[in-house]
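Bear in mind these aren't lab numbers, they're just calculated from the coordinates by the rules spelled out. Quick caveat: nothing in here was measured; it's all calculated off a predicted structure. Cβ atoms are built from the backbone, for glycine too; each structure is taken alone.
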Structure I
Amino acid sequence: MKCNIDDIGGKIVKNNETYIVIDNTVLDSLVVSKTILKPGKETTGHKHEGQEEVYQFTYGSGKMQIDDSVFNVFSGDIVLITDGSYHKVFNNSTIENLVFVCVFNGKRSH
């Protein structure tokens, strides 16, 4: 199956004042998820035991926290999240969305 970074397929699983999350669950072992994080918002910080993730930022800029480290993220950045690491994304912009695509093994647990 071929996807486009702007349209990963799948269905909307979350849509609220903070973000829109779209999950493509076509594969058996991996989920491809796209998050559109609205201006001035942040994701709920969380961690997953037994689950690694890869985030690719595709639009905008902001900050990301992994465990005790906070760093800037920009369109084009890829962040590897190891098993059990606490992670959170912040959109510091007041006008632009921060968009990222995440790939993780297993099923959504958050």
Structure II
Amino acid sequence: MGIASLLALVVLGGLAVWKLGSVALRVLGVIFFGLGMFSLAVPGGVPIFGALVIALIGVVLWLAGHWLFALRHHAYRSPLAQRIFLTMLPSWCDPTRNWGIRTVDSGPS
């Protein structure tokens, strides 16, 4: 495989992640969280620690999908994700910080 085709694959992969990544991550996050919570209800299934780890991975995937959406669109997809990013996480985790710069004069000061 030549360097040009490898570069093309990297560019196409990056474009696919940029366009479809937020939806895919949010859906996978909900699925993982649901599987983790469901496995807690099944007797004799996955141990409690394993089920909680699966649910935590789902939460992280869901938040990553919302982070990517906010990075692309300069707004959050859900109020819950906005609240988590703005109040519970450090400010450097917020992908929309410092984007509220006024470009139109609001009138005489």
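If distance in nm of label points 7 Å out along Cα→Cβ at positions 71 and 95 is computed to be 2.9, which of I, II is the source? Don't skip to the end; give the middle numbers.
On the way: I: 2.9; II: 0.6.
Of the options listed, only I reproduces it.
Which structure, out of I, II, was helix-only ellipticity at 222 nm (-39500 (n - 2.57) for each DSSP H run of 4 or more, over all residues; to 500) derived from, given a value of 0?
The correct label is I.
When relative contact order in percent (Cα under 8 Å, 6 or more apart) is compared over structures I, II, which one is greatest?
Looking at the calculated values, the largest one is I.
If log10 I(q)/I(0) by the Debye sum over Cα atoms at q = 0.13, 0.23 Å⁻¹ computes to -0.44, -1.46, which of I, II did it come from?
Comparing all candidates, it corresponds to I.
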